[in-house]
Structure P
Amino acid sequence: MTRRTVRIAMNGVTGRMGHRQHLVRSILALREQGGLDLGDGEILWPEPVLVGRREPALRALAERHGLTEWSTDLDAVLADDSVDIYFDAQVTSARAEAITKAIRAGKHIYTEKPTAGDLAGALALARLATEHGVKHGVVQDKLFLPGLLKLKRLIDGGFFGEILSVRGEFGYWVFEGDWQDAQRPSWNYRAQDGGGIVVDMFPHWEYVLHELFGRVTSVTAQVATHVPRRWDEQGKPYEATADDAAYGIFQLEGGAIAQINSSWTVRVNRDELVEFQVDGTHGSAVAGLRNCRVQHRSATPKPVWNPDIPATEPFRDQWQEVPDNAEFDNGFKAQWELFLRHVVLDEPYHWDLLAGARGVQLAELGLRSAAEGRRLDVPEVGL
């Protein structure tokens, strides 16, 4: 076996998502399994170069994982010709400038979303990457979750017949930070720092809907800041200026309608933190992060509305679990593997910066819909 090294500048890995999902459960997990098997006796070995603003945090992270390369000087890292890929998991407000530098330095780009603060900025990145001939990808991790992979299997197998509607519920209670620590960084609740649940989640809903059910053609949204006062990491109170809940209706190409609630101010009464119910003429399914349950038309009960007596049917027991039928890897790692194969073997890959721009567009139009109180069309985007 021959080993081929790919060096990856990883910016923002001292944060929760960048550290846990991208560094530990993706890149380091690939190293623990001996690298990525490219076939024909060749192994791809990812070599992370940690990048960030806080030297003590970077040093501690590198020491914890037995890594030796880290830097607070992004420009110097990008000037290093041995670095092949630039990955970005920074706060949204810092992302576009760093990606622009990396593209101009000739690095392939892999990034979290949203890719920029607005559609114009996101499209500018996609155009710049195309002009410079670098490969580029955007994290669209939910497509690789076991529950949604099972859902796609049902769609591809024609289980639903004509799909009529999609209903999504996402969220959990994020503590305010006064008497219990918040589970999310305080910048998430400051619009001036790129926070807000629409900016965070609508890009996810765009690619989930687009890939599984059809392109979003219009959006109607209502947003709210239900908890206006929170406490930051130093225990200091601050005013929340970003939305912490969003209620969206999305018209899909082909006629189906999707409704998705996103909230950091909801207490969970679901089996999983996100669930999608899909209803079709031939059957329905409820998919979460890992599980998926179905009810076919031939096995659909015939409930009758009668508010005068207690419910006598065990509705949840009337659904059938979809079997795994495969081993599912971590979704972030699975997409990293596809992107790395795209970079080194030129294998097909379409979750690129243009796809990321569609997510930014939907978030932008969702916020505008809420501000103007009306439905807005979602035009197709292109370079």
Structure Q
Amino acid sequence: MIPSVLPTYARAPLSFESGEGSWLTTTDGRRFLDLGAGIAVNALGHAHPALVAALTGQANKLWHVSNLYEIPGQKALADKLVAATFADTVFFTNSGTEALELSVKMVRKYWYEKGQPERIEIITFEGSFHGRSTAAIAASGSEKMVKGFGPLMPGFTHLPFGDMEALKAALSDKTAAVLIEPVQGEGGIRPLPDADLRAMRALCDEAGALLVLDEVQCGMGRTGKLFAHEWAGVTPDIMMVAKGIGGGFPLGAVLATESAAGGMVVGTHGSTYGGNPLGCAVGGAVMDIVSDPDFLAGVNRKASHLRQGLEGLVAIHPDIFEDVRGVGLMLGLKCKPTNTDLVKAGYDQHVLTVPAADNVVRLLPALTISDDDISTAIEKLDAAAAQVKGA
């Protein structure tokens, strides 16, 4: 008999009832060090007082009115994002998947309004993950994502990740946009080199194509900059944001230049819940903290601490780990045994990690993780590795 919750997840036998900072407590009282942060969502950890205050303060006033009316908190958050980024305008969603859907619509409407409705091709890259809607899986293109869900939305061309020669050859007067994650998350914590992202921007400009960045997982301070593309010194035309922007509350956004968003006029897109007062109140509090240069400097310092410890684990356990990859507090351990073996051993050691493709274990801790907790994380991962080795 099918369970009441649709069984699309192979869930770990853990149930949490409370959290504080980088720690979660189960219903039976066990404490776990959370190095997954809800898959890069809980950017400021669990029960951060500023986010609790923002949410409860707004909840006592107004929850929902719909986008038929002006929402002051929505404009306040949009203004913060515009002031801090390349963007001229923002549309709020509830998730990264919804942000992908709007990004595809925005790209295609841009070319329609330019009198080139046939220019619909969007170039994407193997190993990518852009969500689980029909457009999002068509964009990703992997067999795991698309098998059984055809026919797929047409108009996507998939290239090997990081193959700049293939990109040069694929760009044409039919290319509407190039869509890429500056750091692949689900794909195994694979950063695109800064030089390649700069070259990609130049190639898009040469071909007249738009550059769309998916910073759903790597944005909001996770790499030590507010957004990962800042390391390369380039700007996109459109950017998808979600996960960390809400600090645990469902919130996403599409940021765009005035030119790229020019076709999106009244009636072309909407959302019942997107940009609601609750989400925008929390998002505004997250932005105030994460966009602070001193906070980002702290992320970089903690990232160095964590990476140093992980490099030590690779040296101690060469039969378990191959290398450390990633940037900032978006790191991965490439494993030799099956990565899920290490994740499961972590449960026994009361530490939570997240598996990814390419046999990688993802480490996506709260950006507020303490130095003591980083040291504890290394100890627990060391014990998990020893457990896998002894199995």
Structure R
Amino acid sequence: MLGFLTARQAGLDDPLRLRRAESTRRVLGLKLNPDRDVDRVHGNGINTIDIEAIEGRYMLSGGADGVIVIYDLENCSGKPQYTCKAVCTVGRSSRYVHKFSVETVQWYPYDTGMFVSSSFDKTMKVWDTETLKPAEVFEFEGNVYSHHLSPIARKHSLVAVGTKNPKIQLCDLKSGSRIHVLQGHRAEVLSVRWSPRYEHILATASADSKVKVWDVRRASGSLFTLDQHNGDKSKAASEAVNTAHNGRVNGLCFTGDGLYLLTTGTDDRMRLWNSATGENTLVNYGKVCNESRKRLQFTVSRGCSPEFVFVPCGSSVAVYALHTGELVTMLRGHYNNVDCCEFHPDYQELYSGGKDCNILAWIPVLRASDVEEESNCTNQAAAGQSSVNPAFQDAWSSDED
């Protein structure tokens, strides 16, 4: 790495390619870190986690016990071995705690002073982080499976909410009211996700096997419905028309640039779609085990080349190459099913939570071969030679500046 830095300063290597190559190397080296623990607070399975984007320091978790926990991920001890402490907890003793399972938690994208949670107690709560009291409570007719705030919105402050009711609810944080519904699904809405590229574009997934993409400025319905057969009626003859999966669709995730949308379903399939056209890219990920009856939280890496997908798969986390479908590795460490995982783009780390009540930290490990390669690169840079690591030569040459 020191050799890469020297070559970059000398103008021998492109900084962006260097960053992508190093991010890729770190992701490929993810291992369960024995020196980093996360406080075990939940008394039941962990359904959802989220890392705030402002400092990348604090993590939220929500569990089947209704408890919400805030963790400090920073190593304040200065020692190699440390525990990410739970700094705040909305526990069972709090009068404001959710009565039933917390299904989704999310930081407010622009400020750590606020976060939002939703639950099977048919409520979504907007919390003041300082006081750990809800500033606003939205009540619904059925269980809330998922909610999402846009990470880039400047012209609206809408929260999309998926419930047992097929209608998607749009709640306005400024007015504190539900201002609009999106109609089109015929079963409960299990996952909702705003595009990270266009602030008015929303994707929704339902138990009716369909995924719809909406422009919330339009009142006439969805932009399009994803079709796994790309309009080929002969292939869809024996199946429902315009379905994204042959089962419940319970997972949605945009890539970091918003150009692609990933979906998972109980048909044990994961699909990659062009988010602009709705075209199925036909990437084959093989069998992706998915027995969850509700939302499944999976994530995509950022800043790598190629990008990777991290998907809960039984008691493991499966890591796939995004555009080829290759299974890169299986991260094993949980004692029960994994329900959620979240990627930390600043440090290329992964956190996963499961029914074993544990949150595990997967940290890049520097291999002996990497240390030797860095030593060689340092010597090459000192001699004025290019220090491109051959392991990343192909990836770098395929990058766009």
### Task
For FRET efficiency 1/(1 + (r/R0)^6) of positions 81 and 137 (r between Cβ atoms, R0 = 25 Å, to 0.05), find whichever of P, Q, R sits highest and give me its label.
P
#### Entry: Top of P, Q, R by relative contact order in percent (Cα under 8 Å, 6 or more apart), largest first
Q
### Query
Kirkwood radius over Cα pairs in Å, for residues 113-176 alone computed as 15.7: which structure among P, Q, R?
P
### Query
One of P, Q, R was used to calculate P(r) over Cα pairs in 10 Å bins from 0, in percent, for residues 225-296 alone, giving 17, 41, 36, 6, 0; which?
Q
### Task
Looking at distance in nm of label points 7 Å out along Cα→Cβ at positions 185 and 217, point out which structure of P, Q, R has the largest value.
P
### Message
If you rank structures P, Q, R by volume of the Cα convex hull per residue in Å³, for residues 201-344 alone, which sits at the top with the largest value?
### Response
P
### Query
Which structure, out of P, Q, R, was helix-only ellipticity at 222 nm (-39500 (n - 2.57) for each DSSP H run of 4 or more, over all residues; to 500) calculated from, if the result is -9000?
P
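We did not get these values from a lab; they are worked out from the coordinates using the rules stated. Because the structure is predicted, anything quoted here is derived from the model rather than measured. Cβ atoms are built from the backbone, for glycine too; each structure is taken alone.
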